[in-house]
1. Of the structures labelled P, Q, which one yields 16.9 when mean count of other Cβ atoms within 10 Å over residues 65-72 is computed from its coordinates?
2. If distance in nm of label points 7 Å out along Cα→Cβ at positions 9 and 73 computes to 5.8, which of P, Q did it come from?
3. A value of -25500 was derived for helix-only ellipticity at 222 nm (-39500 (n - 2.57) for each DSSP H run of 4 or more, over all residues; to 500); which structure in P, Q was it taken from?
4. Looking at structures P, Q, which one was percent of Cα pairs over 20 Å apart calculated from, given that it came out as 46?
5. Hey, distance in nm of label points 7 Å out along Cα→Cβ at positions 25 and 41 derived from one of P, Q reads 0.8; which structure?
6. Starting from the value 32: which structure in P, Q was relative contact order in percent (Cα under 8 Å, 6 or more apart) calculated from?
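Any read-out appearing in this document is the output of simple, stated calculations on the displayed coordinates, not a laboratory observation. Bear in mind the structure is a predicted one, so any value in this text is a computation, not a measurement. Cβ atoms are built from the backbone, for glycine too; each structure is taken alone.
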Structure P
Amino acid sequence: MPDPIFPDPRPTATPAQQAASELLATVDSELSRRASEHEDGWRAFWEPAGGITTQQIADAMSTDGGLWLQLSRANLEHIATYAGMVGRTLDDYLPTECQSSLHPVTVNPDGSLKIETGAVSDGNTIR
């Protein structure tokens with residue numbers, strides 16, 4: 001006699017459907033993780049804790065500061081590209097303030113950084 005509450009068995013995913021679902025979920029999870037790490041790095045650099053300044057962090061990076069900013073910008077552009085591919089925007093993954101420098105930054109010829117204090121970034125400075 002059929003079950004009156006659930007007359008048809010609930011469909012179960014095939015192994016291929018389950019594998020596909022896991023792969024797609026991994027891509028989404030990775031995009032969210034990268035966006036979260038970018039935001040954490042942005043906040044650690046631009047809103048440092050412990051009484052240190054952004055310039056002190058930049059000075060401690062020495063000649064790697066410029067490279068760090070270039071890699072950060074490349075990561076941001078990659079997140080934006082992925083977001084566009086799934087019908088979203090960068091704003092769907094990151095707060096607007098975390099998408100550019102808080103203050104203008106000069107990358108010196110040796111790769112070290114000079115952070116302009118008091119000035120607010122126009123959004124076109126290096127990120």
Structure Q
Amino acid sequence: MDTSAVDFPALALMIVAAIVITSAIGISGRDGNTRRRWLAALGITILLIAIGLVDLLRETPRETHLATLFIGVPLPVLGAIAMERMTRRVRPWIRWTGVFLVSLVVLLSGLLIGAAIAPRFLPS
């Protein structure tokens with residue numbers, strides 16, 4: 001019997017997604033190439049949406065609205081880019097820790113916004 005209030009596999013998956021977002025933004029923006037950074041952000045957004053879409057469409061009774069996916073995934077990517085741009089003059093270890101934390105928090109809040117608020121305004 002599972003009596004925990006925390007879904008540890010989902011939490012681990014969120015941490016992995018935040019690490020992937022942070023590393024993709026970090027690797028693509030090493031030399032200051034803005035175009036490469038935006039292309040990496042688009043690619044990671046499409047990849048995470050595709051993974052989430054496969055997972056959602058695999059469920060037999062679909063209980064999660066698709067707006068959760070389409071709102072919850074782009075927000076942390078945009079938040080990570082914004083944090084990376086705002087902290088250009090900060091030491092790298094502080095900068096990338098901040099980008100990771102912002103990505104993780106915005107991922108959680110984006111999924112909550114997509115699951116709780118968006119389905120009220122969209123048809124099912």
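1. Values: P: 16.9; Q: 19.5.
For mean count of other Cβ atoms within 10 Å over residues 65-72, the value 16.9 is produced by structure P.
2. On the way: P: 5.8; Q: 2.0.
This figure was derived from P.
3. Numbers: P: -16500; Q: -25500.
Corresponding structure: Q.
4. Numbers: P: 56; Q: 46.
Computed on structure Q.
5. Numbers: P: 2.8; Q: 0.8.
The read-out comes from structure Q.
6. Values: P: 26; Q: 32.
Matching structure: Q.
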